[in-house]
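Where a number appears in this text, it was derived from the coordinates with a stated rule and is not lab data. The structure displayed is predicted, hence computed values, not measured ones. Cβ atoms are built from the backbone, for glycine too; each structure is taken alone.
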Structure P
Amino acid sequence: MVPTLALVAQLIIALSIIIVWVFRFDNIVLEFKQYGLSTLTRSMVGFSKIVFATLLVVGIWYPALVLIPALLMALLMISAQYFHFKVNNPIQKRIPALFLLILCLFVSAVSLNWIA
């Protein structure tokens, strides 16, 4: 049985990604310009995040699908931290990605116990 807290974390990650990448896309465009990243990079990152978020939701019913998307999402959140640091963004801009990173690592850890 999957712990309820892990399921809630999966939903928080997925909903956060969807909200930011669909409904707040104008902010994403500005951030990627600030980081000096291309439109292609932004599109690839957005596509990846939406796919991983979708797999985390599907993983509620198929737990075997959770580990890899959670780890890859964590990697993207580490990358986000790097770029926030690179352009010297204030801590309040770094907190959302840090929070999602922690949730992704938590979900990954729980997922490892499901598989083991």
Structure Q
Amino acid sequence: MEKNILGIGQIAFSVKDIKRAKSFYQEKLGLTHLFSSGDLVFFKSGEVRILLTLDLQASNSILYFNVSDILKAFEDMKSNQVEFLQSPHLVARMGNVETWMAFFKDSEGNTLAIMSEFET
């Protein structure tokens, strides 16, 4: 099987107080705030994006794996018996960049995702 995963692109953390958490990550840790959308706050940490959110559906964190071609990675992983929760779909447009994701569960029931970003 061809290697589809390029590395970790994003990690999401569940927080109890989004304003307090944003302040901590921005002011105390010095991370660069990228943008906020409702109860979602995004920071840059090197090549990895950190997402703070109030609800991760009972998970504490989610690893998002970068792939160059999300449709190909999705098909390859499905053929390797990975069970996805949904097909790849557009989750955000930031200027001329689109972010696509597809979520799946690992063998232990943890939520993971593949993601791909490209300019339109």
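Each of P, Q could give mean count of other Cβ atoms within 10 Å over residues 28-35, but the derived value 14.6 comes from P.
For P(r) over Cα pairs in 5 Å bins from 0, in percent, the calculated result is 2, 11, 19, 24, 19, 14, 7, 3, 1, so let me know which of P, Q that is. Computed on structure Q. Source structure of the calculated read-out (distance in nm of label points 7 Å out along Cα→Cβ at positions 20 and 100, 4.0) within P, Q: Q. Structures P, Q were shown, and relative contact order in percent (Cα under 8 Å, 6 or more apart) at 34 was computed from P.
Which structure, out of P, Q, was helix-only ellipticity at 222 nm (-39500 (n - 2.57) for each DSSP H run of 4 or more, over all residues; to 500) calculated from, if the result is -3500? Source structure for this number: Q.
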